[in-house]
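Read through the structures below before going on.
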Structure 1
Amino acid sequence: MSHLTVRNIPVAVEAELRLLAERSGLSLNQTVIELLEKAVGVKSGLRQRDLSAIAATWDDGEADAFDRATGLFESVDDEVWR
């Protein structure tokens, strides 16, 4: 494992990092590592290759708008499939 030094961290960012670490029961170092893994899409040395980062992020209105916009694709044109 390598080491990284980050300088000039804004006070507000440091405070939030410490709060996240305290809430999660993790060390500040582990909290920062987990946030960096999420930010770059890498977890345990493997690049994330799924949609979990964006899954379930739509509100009901957005989901309904998507269903309306793609509803056309739910039907089959019988003449084309004969």
Structure 2
Amino acid sequence: MRPPICDLCGERISGPGGGLVSFLETPHDKAINKRFEEPGFVGHPANLFWFCQRHLPAAQALAHLRSAEAFAKLRELPGQD
């Protein structure tokens, strides 16, 4: 699992308020995530991203999209840089 650092702005997440968002899996994500079924495999799911308190609500609202689409929309929102 990756450390809790916002995948949008790079802020380290400490304490309550930030969290993980799982976006719609792409075929590539599914192939990567399938490896978690292998014994001893560790890592971070391909479609799971950390967001700080400021970006979490907007990211959650876009969880129905693939990550590339969601991040494009997040970068367009005012104050979401």
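Could you tell me which structure in 1, 2 was used to calculate distance in nm of label points 7 Å out along Cα→Cβ at positions 22 and 54 as 3.6?
Of the options listed, only 1 reproduces it.
Given structures 1, 2, which gives the highest value for distance in nm of label points 7 Å out along Cα→Cβ at positions 6 and 62? Present the calculation step by step, with values, prior to reporting the outcome.
Details: 1: 2.5; 2: 1.3.
Ranking 1, 2 on distance in nm of label points 7 Å out along Cα→Cβ at positions 6 and 62, first place is 1.
When distance in nm of label points 7 Å out along Cα→Cβ at positions 14 and 38 is calculated for each of the structures 1, 2, which structure yields the highest value?
2
Rank structures 1, 2 by mean projected area of the Cα convex hull in nm² and report only the one at the top, that is, the highest.
Going through 1, 2 one by one, mean projected area of the Cα convex hull in nm² peaks for structure 1.
Given -8000 as the derived value for helix-only ellipticity at 222 nm (-39500 (n - 2.57) for each DSSP H run of 4 or more, over all residues; to 500), which of the supplied structures 1, 2 does it correspond to?
2
None of the figures in this text is laboratory data; all of them are computed from the coordinates on show. Please read these numbers as outputs of a predicted model, since none were measured by experiment. Cβ atoms are built from the backbone, for glycine too; each structure is taken alone.
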